[in-house]
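Presented below are the structures under discussion, each in the form of structure tokens.
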Structure P
Amino acid sequence: MSGEHVMICVAWPYANGPLHLGHVAGCYLPPDIQARFERALGNRVLMVSGSDEHGTPITVTAEQNGIQPQEVVDEFHTINSQALLDLGCSWEPNVDSRGIEYGGSLFNRTSDPRHKSMVQENFLKLLDAGLFETKTMEQYYEIHEGGGGRFLPDRYVEGTCPSCSEDGARGDQCDACGATYEAAELKNPVSKMNPGAPIEIRNTDHLFYRLDAFQSVLEQHAESQQGHWKSNVRAMTKQWLDMGLRPRAVTRDLSWGIPLPMEGNEWDGKCVYVWFEAVQGYSTCARIWADEYAGPNGHSNGADAWKNWWCISEDGTKPRHLYFLGKDNIPFHTVIWPALIMGLNHAENGKTIADPVELPGPGDYSLETNVPAMEYLMLSGGQFSKSRKHAVWLPSFLERFDPDTLRYYLGINMPENHDTDFNWPDFVEKINSELIAAYGNFVHRVLTLGARLPSSNTGPFADFDERERTKDTQKKLETLHTSITESLSRHRYKEALRFAMNAAQVGNQLLQAATPWKYLSEADDGSNPHYGAERIGALTDLSFGWRIARFLAITMQPFLPFSSAKLWTSLGQSGDVSHIPWHSAVDWDVPMTWNDTKPEPLFKRLDLDEILASEQSLADTSETSEQPGHAVKGGKKNKKKSKEDTEMTEAPEGITYLNFETFMEVDLRVGEILSVEEHPNADRLFVVSIDDGSEDGRTICAGLKEYYSAEEMVGKSVVFVANLKPRALRGVSSEGMMLAADDGEGNVRLVTVDGSIRTGSQVR
């Protein structure tokens with residue numbers, strides 16, 4: 001059996017609220033795209049993640065709502081795991097449909113008793129190896145009436161930032177300025193949950209992991225990864241290593257979590273620190289999957305199957321480990337988790353703190369291959385935040401929208417190298433003018449035109465499948481396929497999706513040039529001696545459109561699984577498109593098939609006004625909700641204003657109003673199209689000469705070849721922007737812009753003038 005063992009590790013979301021689109025763009029969509037791609041390549045993929053159910057975010061939510069932490073995690077694990085499935089993330093089935101040897105997936109929970117047991121087991125291994133040390137630290141303590149009290153974790157303390165003096169700063173970090181500090185440095189500290197209770201600094205003992213012992217070996221590892229890591233990963237890892245690693249606490253004073261597997265009253269009321277246990281979920285989840293699925297389903301290694309994805313083989317072959325996360329978690333996956341892995345290897349090999357730490361070798365747990373961490377997806381300029389209710393919540397979004405529209409928008413807008421922004425107007429624009437107008441329109445044209453052809457047992461296209469005539473188009477698609485493959489291999493998802501969309505544009509250009517519809521509606525009247533040959537040529541190109549659509553179904557599958565499956569069925573292809581080998585997309589010998597069912601559009605056009613009205617309603621409703629709501633710009637409701645205050649002053653969410661003076665700076669004029677020529681260096685552009693009322697006229701480059709012939713445009717009186725700064729487009733200076741209307745469904749028409757009027761007239 002061929003194929004690499006690929007371990008896809010996905011950051012564990014806190015189960016204290018619903019997932020928002022920032023989570024999806026940063027952590028949960030990229031690994032699903034990658035997993036689908038790897039499976040299509042024939043690789044053996046194991047994808048793991050789950051709900052992070054311990055730590056103070058959980059207990060804070062529980063206390064705020066007057067319920068137990070278990071109730072919180074039970075509710076949101078169910079909500080979030082279902083939302084990810086609804087988004088098309090391939091967490092089910094747990095066993096790869098190709099067979100158990102190919103792996104599978106598991107979205108688990110850190111409250112799983114098997115996870116707890118494994119973490120405690122690892123804790124003792126590290127303890128026995130001398131990789132922990134006991135230190136006394138200062139921590140806030142809340143004093144209760146009548147005696148007693150509790151130590152307060154950082155999130156339970158708020159005060160004034162010692163750096164920027166902003167109120168509402170947390171015990172160890174200020175969200176306003178980003179400063180970190182020691183707990184005792186916080187000014188005016190109060191208990192977040194019990195502001196009236198007195199608090200004081202007390203000493204408490206904790207165990208610390210000897211992170212400092214791994215400084216040298218982590219520097220070696222980081223140096224070896226420079227060719228793989230992205231710039232943000234390299235920079236943040238270097239920053240941590242340059243500061244010098246220090247022992248880090250692995251216990252905390254909190255009852256909600258994994259109890260310490262230690263005897264002695266001094267450890268009562270303490271649990272394993274969530275950072276220490278959550279990262280171990282990548283390995284514990286693999287072991288749980290193997291125990292639950294690999295063994296019972298006949299994997300050749302039984303319950304030890306997880307080692308295929310985790311351990312370096314005796315010949316030195318390493319499984320490929322990919323970690324998907326947001327940029328705030330980078331050091332945990334390039335410094336802390338590798339240090340824990342090497343610590344466990346160290347302990348398993350019978351070594352102690354007295355022995356030098358080494359990089360993993362045969363039989364050891366493997367380190368990461370790459371960490372394609374994302375930047376932030378912003379919400380109309382502000383960072384998504386569950387705690388501040390500044391978010392668009394995934395479950396709510398999926399109740400109203402096709403999941404593939406979200407997958408497309410976040411895929412084409414993915415924050416790979418810099419923060420990107422989500423706003424509703426841009427979402428609607430990209431779906432209507434890109435996904436629908438380019439991709440959806442092309443495949444719908446192919447299917448509807450094919451349905452108008454006479455059909456035989458082999459379908460309507462087979463009689464016109466003359467591939468010798470489409471060699472040039474084949475080469476274009478083969479080049480695009482190589483580009484898509486290379487981009488996905490380098491985790492450049494936006495780039496890969498753009499290349500795939502270019503294939504749809506190739507199809508649109510092919511159809512526009514061939515005009516096959518003319519030969520469906522126009523009979524041969526004998527006036528054109530070349531009619532027969534032209535008809536065959538046009539219908540041959542239309543027939544190849546079926547192969548382009550098949551190409552798109554396969555290459556779009558990692559990004560748009562639902563519409564790809566729908567298109568696959570519409571093409572009459574059998575089986576599941578996600579099971580089709582990746583390189584089959586450019587197999588031009590595949591027999592053509594057909595589905596006689598009436599073709600339906602892949603996507604529905606979106607209406608911005610309707611969406612904005614709905615979002616505002618949800619934002620208003622969320623103000624009275626105890627649970628996180630579906631908010632627009634945080635969902636903060638302004639104080640009621642008078643009609644005079646609000647009328648014509650506030651733009652809907654994501655829209656910026658122009659003032660009247662700015663609008664009047666745009667000079668719109670009437671011009672007559674005198675001639676239209678092919679652009680010498682751009683396949684999609686016309687070079688248009690316009691009589692604008694001046695002596696010399698002007699030249700405008702226009703991307704209208706998909707929608708007009710040159711002959712159709714000549715003589716039209718059009719509206720153009722006269723004071724647009726000229727710019728060179730592929731070597732031709734363009735001196736303005738003609739206005740055109742686009743309905744988002746592939747129909748583009750020039751804005752023309754009703755009746756006769758002098759050229760150069762101003763449009764008011």
Structure Q
Amino acid sequence: MKRLSSSISFIYVLIVSTALFLVGYKAESATILIEAESFENYGGWKLDTQFIEIMGSPYLIAHGLGKPVQDATTTVNFPADGTYRVFVRTKDWVARWNAPGTPGKFQLLVDGKPLPELFGVTNAEWFWQKGGEVKVSSKKATIALHDLTGFDGRCDGIIFTDDPNYIPPEDSTPNADWRLLLAGKRLNPIDVGHYDLVVVGGGYAGMCAAISAARMGCKVALIQDRPVLGGNGSSEIRVWPQGGTRRGLFPRLGEIVEELADKPKQSPGTEEEFNDAKREAIIRSEKNISLFLNHYCYKVETDNDRITAVIAFDIRTGERKRFIADYFSDCTGHGRIGYLAGADNTVQERGHLGMSNMWRWRNADSPREFPQTPWALPLTMKDFPYPSKFTGEWFWESGFDKDPIKDLEYVRDWNLRAVFGAFNAMKNGDGKDKHINAELEWVAYIGGTRESRQLLGDIILTRDDIVENKIYSDACVPTTWDIDLHYPDDKYVREHIGEPFISRAVFDRSVDKLNGYPIPYRCFYSRNIKNLFMAGRCISVNHEALGTIRVMKTGGMMGEVVGKAVSLCVKYKRTPRDIYNSHLDELKELIRLPGLARRETINSDIVIPQNIPEPPSASKNSIPISSLSGVIIDDTQAKLKGNWSTGQGLPDYVGAGYRYIANTSKGKAEYEFTVKEGGAYEVRFSYQHHTNRCSKVRITVNSENGSTVKIVNQKEKPPIAPSFVSLGVFEFQTNKKYSVIVDNDGADGFVNIDAVQLIKK
């Protein structure tokens with residue numbers, strides 16, 4: 001087998017040896033594979049990677065919005081002059097609906113001359129279409145994909161062969177071995193290094209997980225299957241990032257998110273409003289992160305119940321790479337890494353949240369033409385919600401009862417038929433008189449998916465947990481979005497179309513939008529794969545709970561928590577579950593840090609930049625810590641024993657909230673502190689009074705004066721505004737550790753704790 005040279009590194013010729021003749025090949029025959037993604041120049045064609053899991057390969061798509069796109073071109077070296085048979089892997093993307101017309105047709109040009117066959121005009125599924133023969137006379141040729149419509153013609157690959165018996169395999173295996181063999185590539189992956197953490201998925205969850213872990217001293221690989229970062233919040237999909245940050249129990253959570261977030265005026269916004277370059281620059285500035293754009297993870301290596309490595313291929317070259325790590329985080333949205341590793345998971349097969357393809361139009365300064373679209377949905381102006389703000393918004397959504405993985409290309413294409421059908425009604429149908437100057441500005445060919453796989457953790461968060469405000473001991477990430485579930489809206493769909501393309505949202509507004517419901521950490525790691533984290537919409541929740549946690553900023557905060565948890569896993573060589581069981585307090589301390597806090601290595605000191613502003617107050621009930629004098633030790637810093645709940649409903653609490661515990665279980669809260677200047681200090685304690693409170697709360701102050709016990713009646717309003725009671729004046733020495741301890745021994749009601757204040761006398 002001989003590998004021939006090529007003008008570009010990723011186009012190769014396989015000379016089939018005599019050995020292969022034994023399995024049906026002609027000796028000395030030549031078969032050349034050109035992957036579409038390896039073209040030297042894409043022209044106006046786009047690289048589509050979103051369906052690799054189901055059709056095996058990335059491909060080029062001619063997404064020209066009704067205007068033929070510029071040719072994609074590359075150069076091919078042939079081993080010899082002669083006649084070669086041609087195959088092109090493509091499909092007629094509207095054939096599954098028996099729609100009239102062939103919107104995806106294109107030609108293949110060889111040295112500027114088109115082959116007689118048109119491509120993209122037959123077969124509803126991907127296949128190798130015969131393209132006839134071509135004569136090569138100079139061992140070299142320039143080939144081009146020549147789009148004829150601008151309506152999403154697609155090409156996966158091209159084969160030239162002088163073997164009259166050769167038939168390309170109809171194989172949808174991602175990065176299939178035969179493709180690499182035919183391209184002269186090595187099958188064994190290249191080891192790219194050992195990492196503390198490999199993050200797969202470059203949306204908000206993945207970016208924040210990578211940054212958070214890196215700033216805590218971990219060596220991180222971030223793998224993204226697109227050329228840009230941001231996921232649904234990138235310029236490719238243009239969903240504005242939503243979800244409240246910097247609030248609740250850990251008001252520093254979300255600071256990394258806000259470093260990355262764009263602020264578009266609407267969804268979908270303009271391309272300029274989504275700064276892909278900014279996000280990439282932030283990631284690349286982190287010296288502990290190695291970024292791998294255009295890499296698709298298709299295989300996972302495991303050892304019993306642990307992942308040892310993931311295998312990805314470079315989308316442009318096909319080259320396989322092995323990423324070895326101690327810990328992995330699935331931020332793919334689809335839960336693909338967990339699924340491949342055998343993680344427990346669930347899929348809402350019907351009645352799930354769908355996929356949107358949003359769009360924009362504008363009024364030009366002169367008349368604009370738009371081709372007739374007989375293959376699109378036959379819509380009139382009454383059949384869809386008029387895009388009065390020049391945008392087709394989130395509710396251009398379908399696929400609710402389709403397979404959320406296998407049918408994704410079907411759903412995307414149905415959405416495209418709906419969009420083009422609507423715009424055709426505006427331009428060529430009953431809306432034409434009012435839209436003479438209208439033109440399509442942008443249509444997303446990358447779908448915005450909301451629901452597919454959920455990877456199961458030690459807690460599966462439910463709607464009831466959220467609505468009943470069940471606070472877990474590991475509660476952390478605030479979710480503020482309403483429980484937002486989508487359903488098909490039949491009102492805009494004529495009966496003969498048969499499948500809705502417009503959705504309606506049903507909002508359960510039980511979520512505290514101001515402070516958020518704190519999602520427990522145990523939703524962020526797999527219950528059966530010991531070193532697998534997850535962040536984003538594939539975490540451990542049920543369908544209803546997904547309705548609130550799925551927005552981007554909330555997913556980003558999950559990533560922040562995961563990154564910090566990984567640093568503890570690496571430091572102590574423990575599993576994610578071990579962090580909950582043995583190091584939860586330490587994790588909480590890390591979560592309280594500013595987003596810009598960092599350390600060089602796992603064991604280095606943490607450095608916090610100066611002059612970082614405090615997070616905003618969580619609510620109108622909150623007293624900002626910065627507004628109080630002296631030394632403040634908040635309840636979030638206390639060491640807790642027992643089943644303490646978190647509250648924010650009563651006014652005048654310090655910081656993010658307060659805590660309380662019933663007298664039915666034993667509880668203890670210990671506030672440890674030091675003073676920089678020794679001397680006498682008044683010690684004050686903050687609480688929220690209520691009729692159900694304990695009338696004899698025991699508070700112990702440990703000072704140079706010894707242990708002093710004070711009894712406080714929490715049914716009564718605190719005498720010092722806004723919510724403090726004085727425990728007395730005590731002596732403390734410089735840099736010596738002291739404490740204030742609250743317990744509920746002998747309590748006759750709920751015991752409440754908030755902040756401790758030290759005022760120098």
Label whose coordinates, when volume of the Cα convex hull per residue in Å³ is calculated, return 207 (choices P, Q): P
With helix-only ellipticity at 222 nm (-39500 (n - 2.57) for each DSSP H run of 4 or more, over all residues; to 500) derived as -4500, matching label from P, Q: Q
Given 0.85 for FRET efficiency 1/(1 + (r/R0)^6) of positions 93 and 365 (r between Cβ atoms, R0 = 35 Å, to 0.05), calculated: source structure among P, Q: P
When FRET efficiency 1/(1 + (r/R0)^6) of positions 405 and 701 (r between Cβ atoms, R0 = 35 Å, to 0.05) is computed for each of P, Q, the largest belongs to: P
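Quick note: the coordinates plus some simple rules give every number you see, no bench work behind them. Only a predicted model underlies this, so the values are computations on that prediction, with no experimental measurement involved. Cβ atoms are built from the backbone, for glycine too; each structure is taken alone.
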